[in-house]
Structure P
Amino acid sequence: MKNMLLAAVAAAALTAPAMAAPAPKPKLVVVISIDQFGADLFSANRARFHHGLKQLGDGIVYPSAYHAHGQTETCAGHAVILAGRHPSKTGIVANQWYDSATGKSVYCTDDGAGVAAITPRESGVGPGLLKGSTFADWLKAADPKARVVAIAGKDRSAIMLAGHQPDAAFWLTAKGFDTWGADPEAARRRLELLTGFNAVLAARKPTAWTYADPACRKLEREVALAGGQRFASRVPPAPPPPFPGSPLRPDAAPPPPVIDALTLEAASRLIKTMDLGGGGGADLIGIGLSGTDMVGHAYGTQGPEMCDQLAHLDRSLGKFLAELRKDRRETLVVVTADHGGADFPERLAERGYGDARRLDPRSFLAALNAQVRAQAGVDWSPIKSSGLDVTQLYVVDRAGRPLADDQTRAKILEQAVSALRAHKDVAGAWTAQELASRKVDARTEAPLLDLGDRMALSFFPGRSGDISLALDPMVTPVPAIPGLFLLGHGSPYDTNRRVPLIFWWPGVAAQERTAPVNVVDLAPTLADALGVPVPTEIDGRSLHIETTQAQTAKAH
C-alpha cells in the first residue's frame with residue numbers, strides 16, 4: 001500500500017505543470033479554516049460553487065488531507081493546523097477534558113492566565129494550554145516585525161490559529177468580537193482594532209436567513225427522529241429549543257451564514273487597518289469560519305440548511321477574495337478544516353445505512369458503571385466522562401477525584417475495558433498505559449494508521465482519559481435535539497478525519513493532487529514557502545508549494 005502511495009505521488013509530480021523560478025515570498029499568508037468542512041462535503045458540492053470556493057478550488061487542491069489523530073474535535077484540529085504536530089504533542093486533545101491534577105473539567109482555552117476584554121472568565125482565556133510553538137510563533141521568531149492576527153466565530157478556533165504571541169486573536173460573542181490579553185489593559189488595547197466594527201455590528205438590524213440558492217429548497221422535507229420527534233428540515237430553520245440547564249438562547253444569535261460573513265468582513269477590516277502584507281516581511285492572518293459546523297451539528301450535512309450554508313459561504317468568500325485582489329498584495333491563501341462530519345443517523349438510515357443509530361451517552365455511562373461496580377466490588381460509580389463525551393473516560397473516587405488506590409484502580413480499569421470491548425457499540429478501547437507505550441511513526445500516511453495508532457496520536461498524559469474508546473462508525477453518541485444537536489463528530493473515521501487542503505494565490509496554475517497528505521504538513525509547508533526555520537520536533541513535512549514568477553506576472 002505504501003509503495004502504491006509513493007507511486008501516486010511520483011506520477012503526480014511527473015504530470016504537474018513545469019515550475020518556473022520561485023517568485024518573491026508572499027507578504028501576506030491567509031489561513032482559512034472552515035469548521036466541519038469535510039472532504040466529502042467539499043467534493044460533493046464542488047460543482048455548485050461559482051464564487052470564492054470556485055476560485056479557491058482552481059488552486060492547488062489536495063482533496064484528501066487527513067487529520068491523523070483519532071479525537072477529531074474543533075480545538076484539537078485547530079491546534080494541529082498551524083502547529084505541524086499531532087495532539088499527542090500539542091496537548092490539545094479535545095475541546096475539554098478532565099484534569100487529573102485538579103479533578104475538574106477544563107476547557108481548552110481556559111489557561112488561567114489571559115484576560116478577555118469584554119467577557120472575562122474566572123478561569124482565564126488564552127493559548128497557555130497549547131504545548132509547543134506554531135507557525136505563527138516561528139514567523140514571529142524569524143521576524144519580530146511580522147504581524148500575526150486571527151479571527152473566528154469561536155474562541156478556540158481563533159486562539160489556536162494565532163499561537164502564543166499574536167498581535168491579537170478575536171472571536172464573536174453576543175456583544176461583538178472579543179479578544180484576550182495578558183492583563184485587562186492589554187486586552188483593551190487589542191480590542192481597539194475592532195471597536196469601530198463592533199459599534200457597527202451593534203447598530204445593525206438582525207439579518208434573517210433566506211435562501212442564497214433557491215435550488216436547495218428541493219431538499220426540504222420532514223424527517224422522523226429518535227423518540228418519535230419530527231424534524232422539519234428547511235430554511236429558515238425553526239427556532240431551536242433552549243438547551244437544558246443553559247442560559248444561552250441560540251435563537252437570538254445571528255444565523256450561521258451571517259456569522260461567517262461577519263467574520264470575513266472583520267478580517268478584511270483587520271487587513272486594511274493593520275496594513276497586513278504591506279510591510280517589509282510577511283504577515284499572517286488566521287480565519288476560522290464556524291458556520292458550517294453550527295449547521296452540521298444542528299441540522300445535519302445533507303439537507304437544505306447545509307446546501308444553502310455553502311452557497312452563502314461561497315458568496316462571502318468571493319467578496320473577501322475580491323477585496324484581497326483589490327489591494328494587490330502578494331498573498332498566499334490556504335483553506336482547510338479542523339475536521340469533517342457525517343450526516344445524522346436517522347437520515348443515514350433512510351439512505352440505506354441500516355446500522356446508523358444513536359447512543360444515549362448518559363445511559364451508556366450509567367450501564368457501564370453498574371457493571372463495573374458489580375464486577376470490581378466497589379460501592380460508587382468509578383467511571384466518569386468530561387461532559388457528554390463518552391470516548392474519554394476517567395477512573396475516580398467517591399468525591400469525583402482521581403483514584404489514588406492503585407490496586408482498586410487497576411481492578412476498575414480491567415473490568416471497564418473488558419466491558420467496553422464486549423459492547424456492541426464499541427469498536428475499540430485502550431488504557432492510557434497502552435496508548436502511552438504505543439510506538440507510532442508520526443509521519444505515516446494517515447490511511448495506513450490503524451485505530452489504535454490514531455488514538456495514540458490523540459493521547460496526552462494527564463489530559464486524555466484513563467480509557468480512550470472508539471465507537472462503532474455507525475453510532476452517534478448525542479441526543480436528537482433539532483437546532484442544537486443532531487450529529488456529533490470526534491471519531492477516528494475518515495468522515496471526520498478527511499478534509500480538503502487548498503493553496504491559492506493570484507495566477508496559480510490549477511493542480512489536483514490526489515495522493516493523501518497529512519494536515520500536519522501545512523505548517524512546515526508555509527515555513528518552507530517563507531524561508532522560516534522549523535523546529536525539529538514537528539510531525540509534518542513540507543509539501544513544497546511554490547509560487548512562480550510566470551504565474552505572478554500573469555496576475556499582475
Structure Q
Amino acid sequence: MDWKGNAMLTAELKGRIDKLFADFDRPETPGLALGVFLEGELFYARGYGIANLEYDIPVTEKTVFHVASMAKQFTAMSIALLEEQGLVGLEDDIRTYFPELPSYPWPVTLGHLVYMTNGLYDIYNLANFSAGIRENDHFTVDQAWEYVKACDWLMFKPGKKWCYGNTGYFLLAQLVERVTGQNLSEFADKNIFAPLKMNQTFFRDDSTGIIKNRAESYSDYDHVHYNTAKKPWTTRGHKILINADQMEIPGAGQLWTTVEDLFLWDQNFYANKLGRGSMELIQKVTSPGKLEDGTPAPYAYGLFVGQKDGYDYQCHGGFDNGWSSFMHRIPEKRCTVACLANHTNSFWPLEVWSDSYSLPEQVMEIVLDDFRISSRPSSDKDKKDSAPAGDFAGVLGRYQDPSDSWLLQIEAREGRATADLGYGRVLELIQVKEAEYQSADSEVTFTFENGKDCPRLIMREKHRRKVFHRFLGPLGREKLSEYQGEYRCEAIRTSYNISAQGHGLLTRNQNRRHNALDFFWSPTIRDTFLAEYPPYCPFYCIAFNRDEAGRVISFVFRDDEERGRENLLFKKV
C-alpha cells in the first residue's frame with residue numbers, strides 16, 4: 001500500500017525499506033507487519049512473510065497480532081481517563097481499592113503502579129520461574145491474584161527506584177473494573193477503540209474467542225522444548241513450532257491490533273479525541289514520572305520516554321510466547337514506526353534502547369533526511385588493538401556470587417583472557433600484576449585470592465563490589481543425597497520432588513502440568529546448583545538452606561537478581 005502525503009514514497013525509498021526486512025519476507029518463515037506513520041499520513045504499510053504456516057497465509061497490513069506489553073499504554077490511558085473524570089488519583093493508596101492486598105512496609109500509590117516505581121514482585125516471573133507454569137499454559141486472573149497476595153514484600157521502597165514489571169499493570173486493569181463495573185476490555189472498547197475507530201483492536205480476556213485475520217504465533221523448536229527430551233519428527237524436521245498464547249489477563253498484555261489501527265492511535269497523540277478532547281491528557285500520558293529524589297523515571301503512562309540522537313522519543317515493545325512488537329515515535333518529526341511480528345526471536349532487532357541500531361530506527365533514517373543514529377555498529381577499522389597477553393592460568397574458570405547467584409566466567413583465547421559477565425557483556429582482561437587484572441578500558445578491576453573456603457574473585461566497578469566464588473568440583477552420591485526429598489511452598493501451593501541424578505539433582509513439579517522447571521541441576525558453589533536450558537532459560541539457580549545442625553531444610557530459586565524471589569521458601573517436607 002503506497003500512501004502519499006507531504007512526503008512521497010518513491011520506489012527507491014520503498015526498496016530501501018523492504019531490504020531491511022528481507023529476512024522476514026520468506027515463504028517458509030513467520031513474518032512481520034510494518035507501519036510507517038509520517039506527517040499525519042500512513043506513509044507505508046505492508047506485510048512480510050507468513051501469518052499462518054499451516055495454510056500459507058501471508059502477513060498484510062490488516063493482519064491482527066498480539067502485541068504483548070505494548071498494551072500497557074492503553075491500560076494507562078484508561079487510568080488517565082478515569083483521572084480526568086475525577087474517579088481516581090495518582091496519590092491514592094492502592095489498598096483503598098484492594099483491601100485484600102498484603103500490608104506492605106510502605107504505602108503503594110496508583111502513581112507507583114503507572115510509573116513502575118512500586119517495588120512489587122513480577123507475578124509473571126513468579127508463575128514461570130517459581131510455580132513452573134509454562135509460558136504457553138493457561139493462566140487466569142484468579143491465579144494472578146493468588147500470586148499477588150503471596151508476595152507480601154516489596155523489592156524497594158516505592159518511589160525510590162524504577163523497575164520494569166507486570167504486576168502493577170495487572171492491578172491497574174483490575175482497578176478499572178472495581179471503579180467502573182466494566183472490565184478493561186469493555187472500558188477500553190467504549191472509551192478508546194470505538195472513538196478512534198480502531199475496529200480491529202481489543203483486549204482479549206477469553207482465549208477461546210475467534211479472531212478474524214489473526215496471525216499464528218511461533219518459536220524455534222528449542223524455545224518450546226527447552227527442558228524436554230522430545231525431539232523433532234526427523235522425517236519432517238520441524239524447526240519452528242506453534243507457541244500458542246492462552247493468557248486471559250488483559251492489562252500488562254493481551255492487546256490485539258493491526259498496524260493500520262495503530263496509525264489511528266498514533267495520530268491521537270497530535271490531536272486528541274479521547275475523554276474531553278484536551279491536549280492536556282496527551283501531555284499527562286507522555287510525561288515521565290519522578291522518583292522521590294526528583295529525578296525523572298524513564299517511564300510515562302505505559303510508554304518509555306527519553307532522548308536519543310538529539311530527539312525526544314516515546315516507545316514501547318512487546319515480547320511474549322511467539323510474539324514480538326515495537327512502536328517507536330519521534331513527536332518532533334511526527335514520525336512513528338510500528339513493527340508487529342509473530343516469532344519470538346523477532347524482538348531483538350526491533351528493540352530501541354540507548355545503544356541500539358534497531359530496524360525501526362533504520363527505517364527512520366531512510367524516511368527522515370536529517371535523522372542519523374549515533375550508535376551504528378563500528379567497522380573493523382574502528383576497532384582498537386587487543387589488550388596485551390598475560391599469565392591468566394590461575395584465574396581461569398567459572399565463578400558465582402553467593403549473594404545473588406550472578407555468574408562470571410574467565411576464559412583464555414589465544415593467549416588472552418576475557419571475563420564474560422552474561423547478557424552479552426564480555427571484557428578483555430589485562431594483567432596488572434600477580435593476581436590482579438583489569439578490563440581493557442580500565443573501568444573494572446578483578447583481584448584473585450585464595451579464600452578460606454574456596455578461591456575468590458573480587459570485582460570492583462565504580463561504586464559496586466562483588467565477590468565471586470569459584471565453582472566446586474563434582475559432588476559424590478552421598479553428598480547429593482543430602483538434598484533429596486519433597487519441598488513445598490505453601491504461599492504459592494507448589495511442591496517439587498528433588499532426587500540425585502548422576503552428578504547433580506533433578507527437580508520435578510508434583511503438578512505434572514506445570515513442568516517448566518523440571519530441570520537437571522549441576523553443583524556450582526556451596527549448597528548452590530545451576531540449570532542451563534537456553535534459549536528460554538539460559539541459566540537459573542537453586543540454593544539450599546541448612547539448620548544449625550547442618551541439615552538441609554529448604555531451598556529458594558535464584559537468578560542474577562536479588563529482588564525478593566528468595567522469600568518464596570520451599571521447605572523440606
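Only the coordinates and a few stated rules stand behind these numbers; no lab work does. From a predicted model like this one, the values you see are computed outputs, not experimental measurements. Cβ atoms are built from the backbone, for glycine too; each structure is taken alone.
Brief remarks follow.
- Source structure of the calculated read-out (helix-only ellipticity at 222 nm (-39500 (n - 2.57) for each DSSP H run of 4 or more, over all residues; to 500), -5000) within P, Q: Q.
- Structure with the greatest value (metric distance in nm of label points 7 Å out along Cα→Cβ at positions 208 and 480, set P, Q): Q
- Among candidates P, Q, the computation of relative contact order in percent (Cα under 8 Å, 6 or more apart) that gave 13 used structure Q.
- Computed 0.20 for FRET efficiency 1/(1 + (r/R0)^6) of positions 176 and 232 (r between Cβ atoms, R0 = 35 Å, to 0.05) - originating structure among P, Q: Q
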